[in-house]
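These are the structures, in structure tokens.
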Structure I
Amino acid sequence: MKNLMMIIAFLCLANQSILAKEGLPNVIFIMADDLGWKDLGCQGSTYHKTPNIDKLASRSVRFTNYYTASPLCSPTRSSIIAGLYPARTGITAPACHLPVIQLEKKLAKGNPNQKVLNAESLTRLKTEYTTLAQVFQGAGYSTAHFGKWHLGHGKGYEPKDRGFEVDIPHTPSAAGPAGGYLAPWKFVKDPSIKGTCGEHIDSWMADQAGRFIMDNKEKPFYLNFWLYSVHGPWNARVEDIEYFKKTINSDSLQRNPLYAAMIKGMDDAVGRLLDSLEKSGVSNNTIIIFTSDNGGYAYPPRATDPKGYEEIPATSNLPLRSGKASNYEGGTRVPCIVCWPGKIKPSVNEAIFSSVDWFPTLTAMAGLKPANLPKLDGMNQAPAILEGKSVRDTAYVHFPHGGGNQEIEKPGFWPATWVRHRDWKLIRFYGKNNDNSDLYELYNLKDDQSETKNLAASKPELVQELKQKIDSFLKETDAVIPKINPVWKGSSKPSAPAANTTWNTSKDATMEIQEGRMKLTSKGGDPFVFTRDIKSGNGPFVVSFRMKSNSKGNCQIFWMTEEEKTFFRDRSVVIKPEHDNQWHGYELKFPVEKALAGFRIDPSNAPGEILIENLRIIGNDGAVLAEWFAPSK
């Protein structure tokens, strides 16, 4: 309240620009949850159907180099509402639903199986930070928040405490709508909010937001429409799922009918909101933003309702690498659409844009000049939006979380800081090298959008230049920097047998090593590769690896102890790999406690080419017991 009174006292509305003469514009900020860079028709998807958002995009400027300040939701949400990097606010993970109020920036304690200590994220957005909503409210705007918040709950931390007059449906839900999108809603605690049976929560919210617009059309309003879509839980209308089952292309990278139906539910809700805006008669004086809080979930959803889609990746962000929770492009590069009828010329803009920029940008576009605000990390992107000019050449993400076995499935989910400077991106992965030093990866995004060629070794001077930018950023934001865990039980180097292992193939395959990876060429029949030259400690074991294949069929992994003379089918695990010629991570358990003496991979049963890298055997204490096929740096 103190911050709000200060803003009201010092806010100057006497802007001499033409914006003020025409009246203050309304602002509608639409944000999807976990929507990927290529999930919209206007972004290149040929499977998902998004006619309402595509229509909006046709009247807008669409930014193709827009970055969220984090690959996860709460940090990005804080960056938008406060105009500050998560490294500065300390909200670096989606922890704001937790009951404990943690307001200190520090490292977490970790456990013996964790190589790198992560940051312990704050669980609330501190009240000392002025919010974008407070500025608009202080300027005389009506303010409303609809949907997911996830920036803290309890007295002082909820939307109505942070500048919003309306908060619907007012739920401290941790992530997605627990229990499902379709009414009756289990996650909504207000007994007056019921919805008709089967009604989608986002469509219901769109109707409530439409009423707010009609009630406030005579005065300026700022409206957050922060969708629950398309975050898990993985469910949607059955009729929509059936439609997308009929239109699926099995060769397409985006081919999950359930997720496509969830996308449709999101688009339907946005359409309802935009229809209400048109009916209100104030659409021509309304700035509309559509974006996402982080990258798309490019991994199998595992648990779904209905069943049958658990092993199909929810989406693909390609050509961007990886997805949500990753420091690669697929984790933070998302759709961004800005519409303002009569002010914005429809276009596609390649300028670099960060989610921290919304605070200064929207206040500038509205003609507001709030005084006495603290220094913001964001930059005013109005020249980029209105005139096509480039404003910033550098963007940062500090994500001090991740590591462990999850990175097998989610490449790039490792504690890191990265900087993009013009066409170049440098990622600093903390303690990731075998000697516990930091791993640096350098990519030219203009030539290599998919981040496939690490140029760090060939451009040491550029690495040093960008490293200095990262160092300055970390110091200036007082960031919590991950460190090697002093009580980590893992080995910093592969065990000796891994380096000396002899690998052999069946008669239906040939093998060679390329840039450190195993390349297996299958002739069909029964292709496999095996070794009887390991001794790996005590189990049960976890086996993890990454594989890229254009073959077909199931993959079967065998083990052999010293008591066996050969491989047996009852000593194996079967998985269903993706044979889409893209890299995928796999992790499986060997339910055997004795030391392993042999290991065999049957990757497919059809002709094709298979690449395998980062094959690891991990013991029951989390230590890496053996490791093969590490790509050349």
Structure II
Amino acid sequence: MTDLTKTPILDRVTLPSDMKSLSDRELHQLADELRSETISAVSVTGGHLGAGLGVVELTVALHAVFDTPRDKIIWDVGHQCYPHKILTGRRDRIRTLRMGGGLAGFTKRAESPYDPFGAGHSSTSISAALGFAVARDLGGDPGDAIAVIGDGAMSAGMAFEALNNAGHLGKRLIVILNDNEMSIAPPVGALSSYLTSLYTRGPFQDLKAAAKGAVGLLPPPFQEGARRAKEMLKGMTIGGTLFEELGFSYVGPVDGHDLDQLLPLLRTVKSRATGPVLIHAVTKKGKGYAPAENAADRGHATGKFDMVTGVQAKAKSNAPSYTAVFAKALIDEAGRDDRIVGITAAMPDGTGLKQFAERFPRRTFDVGIAEQHAVTFAAGLAAGGMKPFCAIYSTFLQRGYDQVVHDVAVQNLPVRFAIDRAGLVGQDGPTHAGAYDIAFLANLPGMVVMAAADEAELMHMVATAAAHDSGPIAFRFPRGEGTGVEMPERGQVLEIGKGRIVQQGKGVAILSFGTRLSEAQKACESLGARGITPTIADARFAKPLDRDLILRLAASHDALITLEEGAVGGFGSHVAQLLADEGVFDRGLRFRSMVLPDRFVDHDAPYAMYDTSALNAAHIEAKVLEVMGVAQLAGKSA
């Protein structure tokens, strides 16, 4: 914490240029104050705390040494960007993080010239930084490109594709591997073990750099000792690091919290590097704040909390979360079927597979940040006779889409996709919105696509997926709490492609797909006061459609409204195609489709995001009244 007897340095730093006149001693003080300010801000707003605390010193060193925004710092994912935002002219707004109209929780180009590249998904920074470096050399924006990537993000194939290309091109590029031994969950796999081995035999890395002729990249105090060791190294068989084999000059490991190491190293690299350099910095997620350091996830994501105790404020609710319902239902099904396995891509907590792993450790697989591999791995499991449940957020499943098509759908393999965070997700904003999965899955031949209207329906859909062996099947559900409906003891297997009537009415039919059903019911309660009683139906399936139900609703009503938490091209579009093919529009049916707007919806509270998207109860009520006025309803009976 900051020593209050000293003059606050942070008060004198509005932009990184203000740091150029600071001494190294003052930069140490600035780092302490920056850590305190980050903790204070996140205690008010909630958000990603641990990652930012782990890069405080690194953030200070980068902005002190390099000339941003001319030099581009690209933070991978952006979980760790809060200290960066404080130093780059946004301190006065830092307590608006993730709030409507406030600062984004990730880097965002539209927000600041100091955010040269936006990120919400991991493992993109090296590719983007290489693009900046090549653009620079072709006459584009000048300046250095610095990618800061975590060891968890480094487990993704895209990071290695970029490293391979960067090493081949040989452009001046700086990659900082922020190795905190932990992504969101503890990192898994051989890469994590490899990085661990690098810093446990740390002193040899400096000597190997000397042997490779890269001694000039080391801070001056280390250079002479490295030269003296060169002859000794000739007889050793340590071998080059993986990064050196890819064409990078490797420097490290270094203590990522020690400014006395970071500052001279970065200054040397800035003045001497000619090609691609990788600096391996070892850090600690949650550094400097005991509640975060002691938490299982090192304070990765937190709600508002008390700064002294770290205790988070909890919202009161009697309804379980959809994720918890999914986990319980999957455990229940797996208890009866030992062929069921769970797969997650570095999100065991977020997807509920952590609980599944506690019960069935041998049947749970965390593949790291590797969604493409997760999907094809699941396909192989299915081909081998297992029943894989591939639990991936909607926004992250986008990264494995080719594998969904090529490895699963084309081969008609019974992979079960459990799609969490469907629809708008609130404070994480557009990079995490589950807006597109209905459209990109429902257009695949043989794919079954379901959406749970409430937590009881989710239980039924888990049971349905477990029983479905004739091809791929997906079910989507939102983030957050359920509606509080009465829960069944056990999920029931649904008939594929069959929906249900929730409320019989006349004139207008509302056909809902997913959890907007509760908003439709609220709208109809209000409409009832006007003497208007629409029919409400829960489609359950976007693929295959319940043709009989849809055509029956179309024949017995003057107007039909579809409702979904997805982009245009999804459920409503498939219903419209069916109605057009059957010539229903020729008979005068009035049809409307309520979908997410054709734009990226900025971060806010979920209700506010749906409000600006015109998908809440009041908007449904208005749509019914509009279509009634247009249709001049004759009052047909359902």
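A short reminder: the numbers here are calculations on the coordinates, not readings from a lab. This one's a predicted model, so the numbers in the text were calculated from it and none came from an experiment. Cβ atoms are built from the backbone, for glycine too; each structure is taken alone.
Tabulated data for the structure shown
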item	result
Test item: relative contact order in percent (Cα under 8 Å, 6 or more apart) calculated as 11, pick one of I, II	II
Given 19.5 for mean count of other Cβ atoms within 10 Å over residues 282-289, calculated: source structure among I, II	I
Top of I, II by mean count of other Cβ atoms within 10 Å over residues 330-337, largest first	I
For mean count of other Cβ atoms within 10 Å over residues 42-49 computed as 22.9, the structure of I, II it came from	II
Top of I, II by distance in nm of label points 7 Å out along Cα→Cβ at positions 434 and 474, largest first	I
Origin of the derived value -11000 (helix-only ellipticity at 222 nm (-39500 (n - 2.57) for each DSSP H run of 4 or more, over all residues; to 500); candidates I, II)	II
Parent structure of the calculated result 107, given that volume of the Cα convex hull per residue in Å³, for residues 346-401 alone is the read-out and I, II the choices	I
Cα Rg over 2.2 N^0.38 Å derived as 1.00 - corresponding label from I, II	I
Top of I, II by percent of Cα pairs over 31 Å apart, for residues 258-537 alone, largest first	I
